1. For which of P, Q does semi-axes √(5λ) of the Cα gyration tensor in Å, calculated from the coordinates, equal 33, 24, 16?
2. From P, Q, which structure was distance in nm of label points 7 Å out along Cα→Cβ at positions 137 and 169 = 1.3 calculated on?
3. Once mean count of other Cβ atoms within 10 Å over residues 41-48 is calculated for all of P, Q, which comes out largest?
4. For relative contact order in percent (Cα under 8 Å, 6 or more apart), the calculated result is 17, so let me know which of P, Q that is.
Structure P
Amino acid sequence: MTEIIAVLNRKGGVGKTTTTINLGKALSLHKKKVLVIDNDPQANLTQGLGLEADGGTVYDAYKTGGPLPVIEIDAYFHATPSSSLLETIQNEAMNDLDWNYKLLDAIEPIRAQYDFILIDCPPSLGMLTANALTSASRYIITAQSGSAYSNSGVEDVKQLADTKLKRINKDISCLGILLTFHDAKEKVVASVVYKDLQDNYPDELFETKIRYLTLLKQAPYAGMDIFSYAPSSNAAKDYAALSKEVLKRIGNGKFH
C-alpha cells in the first residue's frame, strides 16, 4: 500500500522542503520507491534538487487533469517539479466543484508505482495544501525549534486536517510533528518550543530532532539532497534517523 504523506505548516521557513527532499531520499535508501511532489509555486524543492521542468510540472496536472510528470533522479527516488505558474491555478480551480481532488486525480494513475509519495506544501492553508491533505494518508508538521510562532501553525494545520477536511478525507492521520533547525545553544527558546509541543502533542512529537546545520542550507545550492551532498554529515544522520522512526511508526520496521 502506498503511503502518501503531506509535509506542511502554514508558517514559512520551518523546514518543509528540506524535510520532503531528505526524508524522501532517506526512505529511498531503505529500498523504498519514493516520489516527492513540489506542490508549492515557489518551487524550492524543484530548485533544491536541480530539476529542469522541460517535461512539465505539477501545474500541468492541475490544469489538464492529466497524470503527474515524473523525473527519475535515481532508481528509487523520483520527483515532480513545480513552477510559479502554479500560483495562477488557484483562482481557476476555485470555480471547479472538484477542486479539492485535483492533485489526488493526478496521483492515482501512478500511485501503485511507489511505496511513498511525499508532498511539499506551500506556507499557507489554501487550495494547494487542501489538495495535498485530500490526497494524503498521513501528514507531518514541521516546527522550527527557535521560533515560538511556528507552534501556532501546528494547531492551525491540525484544525484543518482533523476537522475541516475530515469529511473529504476521513482516513488521514498525523504521522508526527518534527522539530527542525534545532540549536542546542538556543536553550531558552528551543526548550520552550519543545516543551510546548511535548505538552500538547506528546504522542505525535517525533523523537528525532533535525539539528541546525549549515550543510542543510548548502546542499540545495548544489541541487542535491543531503545524502548525495554530504553522506557522512550529522545532517544526513538526522534524516536517516527520522526515516527509521517514520518506518517504525507506519509498521515497516525492518531496516536495511
Structure Q
Amino acid sequence: MNAYIVKDISHYCHISVNRCTRMAKFIIPYYDLTFVLKGSMTYVADNREYTLKENDAILLPPGTARQRLEGTQRVQYVSFNFQIYEDRELSVPPFLKNVITQDIRKLVGVFSQSHLSPLYHSKQKLHNVLNYILFEIFDAASFQSNHPEVIKIEKFIDENISKQITLRTVSEYVHLSKEYVAYIFKKNVGKTVIEYINERKMLLAKNMIQSGEVSLGDVAKNLGYENYGYFSRIFKKHFNTSPGHFKKSSHS
C-alpha cells in the first residue's frame, strides 16, 4: 500500500479574517479539510450544520453538498482541497472536535503561505505537510472523548507527551482527585490513564524509530522514559517486537 494519502492538492489557505464570507452550496469534487485555530466558523454539509470552534476540524469527502455561512467574528483557519490515492480511504466522521494537536499547529506555523506557489517546491512540501496532518488527525480522533474533563486530560497529555506523566501530575493539572480522574477516564475512554499515555507515546516512538534520526536510548528519553528496559517492555507489548528488531526491519 502507498505510504502516502494525498495524491494532489488543488487549494490551500491559512488566513485570518474579521469574519468569514458566505460560500454558496456546491457539490465538491474533492476532499475538503478545514480547521480552526482561533475563533469559529459554520459549515453546512449535506444539510447538516457544523460549527467549528478552536481546534475543531471538518473533513468532507467528494460528492458532499458543502456550504459555508457568513461569519460574525474574527477567525483564523486553514483549509485544504485535495485528492487521495485510489488505494487509500479516509474513514473518519465529518466533524472532528478538538482534534488539532500542537504538532499540527507547529506545522501550519512553519508553512504559513496563504496559497500554493510554483516556487521553492511549495506544492511538494505541502503534500508532506498535509499527509502528516491527516495521520495526526487519525491518531487524535482514535483517542477522542466528549467529556469536558477527559478532553482537558487528553489535551494535557498530548502537550506534555515528551515528559514523564503520571496519574498524579494529570490530576493536579485538572484539580481533581486521582481516584476521580481514574474513574472518569476509564469510563469514557475505555482504558486507564497510564494505558492511554503509553499508547500515545508508543505511536511517537514508532515514528521516531522509523525516521532513523535518533538512537533507541534517545527515543526513550525523548518520551520521558528514564528506564530503557521499561520502555522496551511497553514497546514490545504494543507492537509484538522489541525496539531493536523494529529498527532493523524498518531500515533493512
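1. Going through each structure in turn, the value belongs to Q.
2. Numbers: P: 1.3; Q: 3.0.
Of the structures listed, the value fits P.
3. Details: P: 21.5; Q: 16.4.
If we compare mean count of other Cβ atoms within 10 Å over residues 41-48 over P, Q, the biggest value is for P.
4. Values: P: 26; Q: 17.
Traced to structure Q.
Quick note: the coordinates plus some simple rules give every number you see, no bench work behind them. Because the structure is predicted, anything quoted here is derived from the model rather than measured. Cβ atoms are built from the backbone, for glycine too; each structure is taken alone.
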